[in-house]
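The data blocks that follow each hold one structure.
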Structure I
Amino acid sequence: MSDQDLVVETVRDILTGFEPFVLTAERRWDAGLWSALADAGLTGVGLPEEAGGSGGELADAVAIVRTLAAGAAAVPVAEQLLVAGPAIVAADLALPSPEEPLTFAVGDAVSAQASDDGDGPGRFTLTGTATDVAWAGVAQHVAVLASSAVGPVLALVAVGDLPASDAFNLAGEPRGSLVLDGVPATGALLTETQADVLRARYALARAVQLAAALEQVLAWTVQYAGERVQFGRPLGKFQAIQMELAEMAGEVTAATALTDAAVQAVERDENVVLAAAAAKVRAGAAVEVVARLAHQVHGALGFTQEHKLHHLTRRLWSWRDEAGSELAWSRVLGAGVLADGPDGLWPALTRVV
């Protein structure tokens, strides 16, 4: 068994003690699951030990995020391991303890004012409102991609008692706003390219979650079709159902392939923006087909609160629109593959896929 397999098995073992539940304003996340993951050192995987993390490779962190997404885990691990944590380390900022929940926000309406010379990691003051912040009210720190007079800034904010508005996605996950009225932060200046890559990594984190949830929904649907007997034979024996399962499988395979390719692009540090754009677009497009057919095969049973299917389909519908919609990333993808002119179109397409 490889180290990555061992990590996945550890996460699965932990998940057996924490069944998915319907999130509410009173119970916004699974604090018990987070504590169990943190105690096992899994909330710092992929982050260097010298920075305070648990070490390991990007692939290990992706495997953890995929496993938790498939289990409908209500914890901010994707944001911490795949976006905010790596960004903070790359910017040479002090990484908060991995035991403390960390999230990421694209602060389009947040401006940063340097409190010192702004050369490298320094002190900033943030002004504005960060909207649609994943796990707002849960995370103890947030890495904000803000703007300044001299370029993008990655700012790390200790949220503390900073109030978050009560907003949630369709799955009930917190997506509130944080009002940053002269809030102090540590931060570092980024180039426009670095800021674009950071946005792309956020989109890729959602694509990883989408692909994992899509695979699990397909597995549940195939299992149900094999077990549910209708008119004297399993649903899976009917040609119409077989065609629907095949269509679902095709969508899942395509989404997974592009997501895996994007992760490899991050590991090689090449074509990250276009690869992540392709992954987010394809995974988002698969949601409509897979979620619809899954509920169709499950019938009325799949729409009940008591059945497990909704824990993932509601997340699929939510994650599809987060970290940039399919339309937004399609525009990025289209502009990117055309950037080198007609002669560069085919090479650009083959690099992306």
Structure II
Amino acid sequence: MKSLIKIVCAALFFALSGSLVFAQNGVTFLQFEGNGNGKHIVLLAADDEYRSEESMPMMAKILSETYGFKTTVLFAIDPESGNVVPNYPNNIPGLEHLVDADLMIMLIRFRELPDEQTQYIADYVQAGKPIIALRTSTHAFAYQKNPNSKFAKYDWQSKTSGWERGFGQKIFGETWVAHHGIHGKEGTRALMDGINENAKHPILTGVEDIWGPSDVYTVKNLPDSANVLMYGQSTLGLTEYSQLNWKKSIMPIAWTIPYQVEEGTEGMAFVTTMGASLDFNSADLRRLIVNASHYLLDMESAIDPESSVEIIGNYSPSPFGFGTFRPGMKVADFK
């Protein structure tokens, strides 16, 4: 009887809140109304600098509660404490959720996961499913302890034939190169690509102004197959009113690119080198990700420039930096 009561109470909580927390392997937000009904988006929050553990749950709530997608957020977890520890480099439990995912949104940096975890990412890519890659995902993997791993070719400095410069170059068209803007001193002002803007590219729908305090990355290896949607201009300061630094060239900061691995199905990715948690204070950056999600899921007709991208609940992002994460956080704290 007590077990039945617990089940009924849990069901009532789920129905009222629309969310269910998996304390061991991530947090899942479920909603039953919206155009995203029936689609599952998995978000990977595992970088040690740009506070993805804060931004990815926030975006998941918007995608779930406003648009009806099922969203699951996975974190870097210290297995001993069970805490969310972004600089723990080799454990993202719950990647099996990618098996039934329709879209993966990733913000990870220099991970060296056990092969059994990386296999889920490899299978996802093999299937050619869509990906949104944020900021440091261009250099998602760094293999130092296990250079004999079958996934060592994912290393951002890989020299493996066909995988030169690793997962980022192969899938997203770029790896880590350098800070083009001065890190921590110059921000990024987005500049729309005029051809795509005039052509009314769906991802740019309703996107007019993006500024963020993270600096512009150097991008110099994009293949011809990449379609640049936005460029970034460095700003002479870290406020949205900072002047543009016209002494520096512009760089691509958002693009779409088809990808395909050996014997795999062709897929499509959307990449932006923006993505620090503070960047997401920009409503139009949030809209860019929402639009890209719909676009990659073949739901262009649902993209609406007037739809809400308002933050749900409290969002007080921490400054980016190494070691600036909030200690002692559990997965359940992000519900």
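No value in this document is a laboratory result; all are computed from the given coordinates. Every value quoted in this text rests on a predicted model; they were computed, and no experiment measured them. Cβ atoms are built from the backbone, for glycine too; each structure is taken alone.
From which structure (I, II) was relative contact order in percent (Cα under 8 Å, 6 or more apart) calculated, if the value obtained is 14? Label of the source structure: I. Computing mean projected area of the Cα convex hull in nm², for residues 139-282 alone across structures I, II gives 10.0 for structure II.
Given that distance in nm of label points 7 Å out along Cα→Cβ at positions 91 and 299, derived from a single structure, equals 5.3, which label among I, II identifies that structure? It must be structure I, since only it matches.
Structures I, II were shown, and distance in nm of label points 7 Å out along Cα→Cβ at positions 147 and 211 at 4.6 was computed from II. Figure out for me which of the structures I, II the number 3.5 belongs to, where distance in nm of label points 7 Å out along Cα→Cβ at positions 75 and 123 was derived from the coordinates. This value belongs to structure I.
Assign the value 76, 55, 40, calculated as Cα extents along the principal axes in Å, to the correct structure from I, II.
Values: I: 76, 55, 40; II: 71, 50, 39.
Derived from I, not from the others.
Taking helix-only ellipticity at 222 nm (-39500 (n - 2.57) for each DSSP H run of 4 or more, over all residues; to 500) from the coordinates of each of I, II, which one would give -5000? Checking each candidate, the match is II.
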